[in-house]
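Next up: the structures, one after another.
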Structure 1
Amino acid sequence: MSKSVSNMSGVLSGQKFVKKKLLNLFGLHIFRILVANVYFNIRSKKLFSEFTNEEEILKTDGVIVIHDFLPLNEFEGLKNEFDNQKKYEGNEQIIDEGDSTWVRKKFSRRHFEKMPFTKKFLTNQKLLKFINIAESRILSIPAVWFDTVSYEKRVSGIQNSSEVETFHSDISFPSHKVFFLIHDVKDEDGPLTFCPGSNKFSLRRLWLEYKKSNEYDRKENDAFYTITKKEESFLKLNSIKGIVPKNTLIIMNGNIFHKRGNAIPGAKRSMIFTQFRFNPFSLETKHDV
């Protein structure tokens, strides 16, 4: 697909919504969702003939949670590299968002070549198979973030709750995130809360997509769109909290509705994170990243 075509008003691009709101008014956003689904299914049929039960869960529910993902010795080696990340070259960033502070360190391939357990995790064949099935493409993992998020006491007028504490969808197309938990996550740690199956096609979901694409204050560079309590009820969402032990893998379609849970002051979560987001209007089944 040529660049000029893929950028045409955002119609055949990975943008959340097309740029021209009049086009959304006439339902073009819904048309894009349906076409992207056709492209996804064609790629999937070209690559895969059958799936395991876990892989079916990921495709159907838009999320999979696997405890004890790594053998104990591999997990301990990976955790040691995470806990001693200052020893390794990488790009560190601190992000303040509402009452939370993220300390993120990004490692690309050239960095984790010196981190044997990280490299082994990122080339784990079961992990890659999940990602390939989720995205309907043959992919590798080019970079990861070592994340530690901590929560502070809110002070009125200074710290506000983050928008990620409200149910939201990242995008209208398949777009997956990988979370690998380094430490146990308890209820008070603000666990990821997600709604399995909310990625499925339904008239309710399509109506909400149409409504959101036509909101007067919508901006293309918005990170995601949040929904109200009334919209939650309309969609009949059922949520699950990611209260999980260390060495748990979560792969989630950013298309499902999800949010951060409530955290107490002083709580922390530590994870290895990566994500994928490609133009959904492509039949290419291999993407060199």
Structure 2
Amino acid sequence: MILIADSGSTKTEWREVTDGAAGRSYISSGINPFFVTGEEIVRLLRKEIPELEGSMASRIFFYGTGVSSAAKAEIVRGALASFLGTGELFIGSDLLGAARSLCLNEPGIACIIGTGSNSCYYDGKEIVSNVSPLGYILGDEGGGAVLGRKLVSGVLKKQLPGIVIENFFKAYPYTPAGILDNVYNMPFPNRFLGQFTRFIADNIHVPELQAIITSSFDEFMIRNVLQYPEARKFPVHFTGSVAYHFRPFLEELMTKYRLQSGLFTLTPMENLVRYHIQNPHT
């Protein structure tokens, strides 16, 4: 049995693969070594997926956000080795996981748009180039945290229609002071802001909310995708909840910039399973 994990900012999806077929799946919180220590990762896993402790998996492939250096990868490696009880671990970035899932063994542009956003040119074997996402303060264009930030800013500065502001405070039990406290003083402000994409989706008929989506996705295209010289040579693929649910806005921009539309998936997992069945020793 092998075990595959795809970890984003909000959640981690785990999937068992036995004899070339997908097996049971598990969900735990997101694991980002920028925000949690190895000990905290182990405690989290013991609380949320205790059934996997001491797993008999022969190989484990973990793809995660925040695995951007050897030091960060070692934090995750040590925690997983302690929890799962195996030494054969592959630790890769969530972007590599997305690229393998979306492109399999073919070249293409792989994009993640979920709570955050990222992209790369993948040559069918490895990531060749990557425009740094820079996080939701300096980058992450199109990502849920940025969409939520723009929405909340519009609500608090009264730059949106009155009915939208009224419905926002009906939908969420926050005061303006409470919102600021969550953003500036509490852990994981990106997750806090990302939750508000649901409000945008539920009210997508409002032109001002459509403008938030369109402008943010346009920034993603200009500041990320179009920087790859290969962007017009190969398909541009997307994975992540925001890309999946707001797909028509992305497709419109793909047409605008004469890009070849590829796959749109909610999560990388199904195709990651396919990739590892086809490439069992990668």
Structure 3
Amino acid sequence: MRLEEVVGELDGYFRIAEVENDDWSPAFEAVYGEPYWRDYVEPGYEGKWNGLMVRGEGDVERVTTCVFPSDTIVAGLEPGTLLFSEHPLDFADEPGFLPLSRESFESLKQRSCGFFHAHAPLDMHPEVSPSRLCAAGVGLEALEEYYPIADGIPGGAAIIGDSGLSLEGLAEAFRVFLGPEIKVHVITRPRQEAGRVAVAAGGGADAEILQASIERGCETYVTGNAATNCRIDWVQEKVRLFRELAEETDVALIDAMHYGMEKPPQLEMVSWFLRLGLPAEFVPDGPK
């Protein structure tokens, strides 16, 4: 299938042209000591920060989806592969955000491999957002979507709903849904019942998102970095303020790993590409 056709389908599905203010420039400046990435990315990518990042010449033979793009995943791609991810960086928990090396960019070009990612458009998507898939996957009811993280497109990156499970029962439901490789922990237990549950998949340990959840009646908050080994100072400070607010407001916390909670959309996208007529597979790169 021609690259332009695949990109057109993805652009439409994720409304890439409409996305505004999903800015990755601070992250790129923090992790790339030298901005060599500018030598490889598509014209117009910088500023849009979503969509086709690296162009592969020729047709798309197959698709690989992943949670976090990494040098390891790029090294394993066959020629003619389109790599699809939510993020443009490796969000490894230890030591912290990691860039793609110059060698990986060179390898993508040399082997005619493209790289397409959708961040806010995926987090806010009505079908494949990680928060929505996780909330539905553990049986939350009366779902409400909120907290947009970009402008120009509808939706929100967080989901809140009701659960009749205990805290441990909810944690077990996440273990079953996400699979045995994903570690799920009840971090705090101010009560036994889960009650009204907010799901902010990925790196949602953020006091602002938690406050928006509390305003919607949140009693239990599930995210992927309520406990983190990331060595980046601002990440640790952000999580500290988040944990303090949760303690002050008696909100129970469950951690299901950044990697774990963002795996379901990548599995769903495999099915999406298969329906498009392309061979596709999800490549795990270990819980992070």
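Read-outs: derived from the displayed coordinates by stated rules, not from any lab. What you see is a predicted model; the values in this text were computed from it and never measured. Cβ atoms are built from the backbone, for glycine too; each structure is taken alone.
Looking at mean count of other Cβ atoms within 10 Å over residues 173-180 over structures 1, 2, 3, structure 1 comes out largest. Computing Cα extents along the principal axes in Å, for residues 61-228 alone gives 55, 37, 24 for which of 1, 2, 3? Source structure: 2.
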